[in-house]
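A.B. asks: Each in structure tokens, the structures are laid out below.
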Structure P
Amino acid sequence: MRAMRRNVVKEKSFEFAVAVVKKCTFLIEDRREYVMSKQLLRSGTSVGAMVREAEQAESKKDFIHKLAIALKEINESVYWLELMERTDYLSKEEFASLHGSAHELIKLLTSIIKTTKANLNR
């Protein structure tokens, strides 16, 4: 039986979702910010959900499609993070932590999509 390989994008997207849930809970309960935090909650948690869906893709094209959706969702999350930082709902430190994690996911997803596309015709 071969050892299971570590799925870094799956782990990092889940950890990002956990951080987003915690931050949005704080924003809603302590800062009474409801609109942007709900948008971030939706986009930030859907990244990991799409990565999980990609695990069960029906084809390589379906796999690419699901990861492309995850990439769109993480890009949307970056927008909400930038907006919340600019409007003083997130401190520079809170922003830097979540923003750094988001950009790491963007790099991972982009790399996986490019590699999978390159291998499609092989």
Structure Q
Amino acid sequence: MNLEATDGRVWIPARDFAMSHAFYDALGWTTAWTDGEGLAQLELTGHRFMLQDFYVQRWAHNTMITVDVADATVWFEHATTVIANGSFGEARVVPPKVEDFGATVTFVSDPSGVLLHFTQWTAD
């Protein structure tokens, strides 16, 4: 019996699918697949999630994605530029913060309220 898993993908809600898709595209994700009707598989450096044209506020505001990065400050600067130069509704970014659990994190809220944690782990 082979129970090997090769991937796992979360499904992310979008209040405005086109806006959310454009937001992730501007941040650097690419569209690996789309059905053209409100479902897309987005990819960043080989890691994927499904963006869907479905929204429940309580779900969206309780969804978080951790993205391990080499430099949380660079992601803060990049996200700040993306948000300033686009029309992404309520998207926002918070400056990097050193957390007690051993990481520096830049928090980015997408247009639907999904919280991204761009996490730079501190060397031991």
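Where a number appears in this text, it was derived from the coordinates with a stated rule and is not lab data. Keep in mind that this is a model prediction, so the values were computed, not measured. Cβ atoms are built from the backbone, for glycine too; each structure is taken alone.
A.B. asks: Comparing distance in nm of label points 7 Å out along Cα→Cβ at positions 91 and 107 across P, Q, which is largest?
C.D. replies: P
A.B. asks: Kindly point out which one of P, Q the value -7000 was derived from, the read-out being helix-only ellipticity at 222 nm (-39500 (n - 2.57) for each DSSP H run of 4 or more, over all residues; to 500).
C.D. replies: Comparing all candidates, it corresponds to Q.
A.B. asks: One of P, Q was used to compute FRET efficiency 1/(1 + (r/R0)^6) of positions 59 and 99 (r between Cβ atoms, R0 = 35 Å, to 0.05), and the result was 0.90. Which label is that? Please report the intermediate quantities before stating the final value.
C.D. replies: Values: P: 0.55; Q: 0.90.
It was calculated from structure Q.
A.B. asks: A further question follows. Tell me which structure, out of P, Q, gives 1.10 once Rg/Rh (Cα atoms, Kirkwood Rh), for residues 19-82 alone is calculated.
C.D. replies: P
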